[in-house]
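What follows draws every value from the coordinates through simple rules; no lab data is involved. Note that the structure is a prediction, hence the values are computed from the model and not measured. Cβ atoms are built from the backbone, for glycine too; each structure is taken alone.
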Structure 1
Amino acid sequence: MRKIIFILISVILLGSAIYFAFVYYVPFSEGYRSGELIKFSNKGVLAKTWEGELSQGISGAQIFKFSVQDSEEEIIQKLIAYQGKYVKVTYKERYATFFWLGDTKYFITDVVLEKSPHFNK
């Protein structure tokens, strides 16, 4: 009986570790998005996460929501400085997320300031 319980607990722990590693390390997609940075905040009750939004249209009809991990301090500082400006972000989309990582499946890995295509002068 002890052997069965030990095997069952081992299988559950191993399965959980494999699931966590898969969700965390295997990206579903990688890409780029451009738009006006309209929101960037540190929110949460139990676990504070950095969340933001890009407006990808003139009217703000298309919003791209994203998260930034706490370990990406340089990106967090850039996004705070670029608030209200047109930016291009590089992101990784994961299969799922955990509450302590962020609210979305899109995680920003780089950000650069760009010229807005809406105001060519």
Structure 2
Amino acid sequence: MADDGQQHPLKVYYMIWILLFVVSFFSYMVDYLQFEGMLRWTLILVFMFVKAGFIIAIFMHMTWERLALKLAILGPPVVLLVLIGLMSLEGEYVEGSRLDHYGASTMEPETPGHH
């Protein structure tokens, strides 16, 4: 008789499915309530990461994997996010130092067709 492997209870999948709907509802409410600025983007990103975390942990069975495999799969995206954050900070610094040194741009863009 062949071993079919470990069977996870379906209740776990149904609960995560319901949680995904709840988090999606809150994500849609951010647009419906017309949040603006950094609050809007922060909420959108938080809800996105929460949903991705549920999907990775349960539906991709990451919860039941060894630590080495978790780190091998989740490590590179975390490193990329850190590097993107550092590039964002550097970009703000470079723009600020350019404005301090050269001042604001006085060039007006040309309108196409008018010379």
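A value of -9000 was derived for helix-only ellipticity at 222 nm (-39500 (n - 2.57) for each DSSP H run of 4 or more, over all residues; to 500); which structure in 1, 2 was it taken from? Computed on structure 1.
Structures 1, 2 were compared on distance in nm of label points 7 Å out along Cα→Cβ at positions 49 and 97, and the highest value belongs to 2.
When distance in nm of label points 7 Å out along Cα→Cβ at positions 17 and 33 is calculated for each of structures 1, 2, structure 1 gives the greatest result.
The greatest value of distance in nm of label points 7 Å out along Cα→Cβ at positions 9 and 73 among structures 1, 2 is that of 1. Among candidates 1, 2, the computation of relative contact order in percent (Cα under 8 Å, 6 or more apart) that gave 27 used structure 1. To which of 1, 2 does the computed value 38, 14, 11 (semi-axes √(5λ) of the Cα gyration tensor in Å) belong? Derived from 1, not from the others.
Set 1, 2, criterion volume of the Cα convex hull per residue in Å³, for residues 65-104 alone: the highest-scoring structure is 1.
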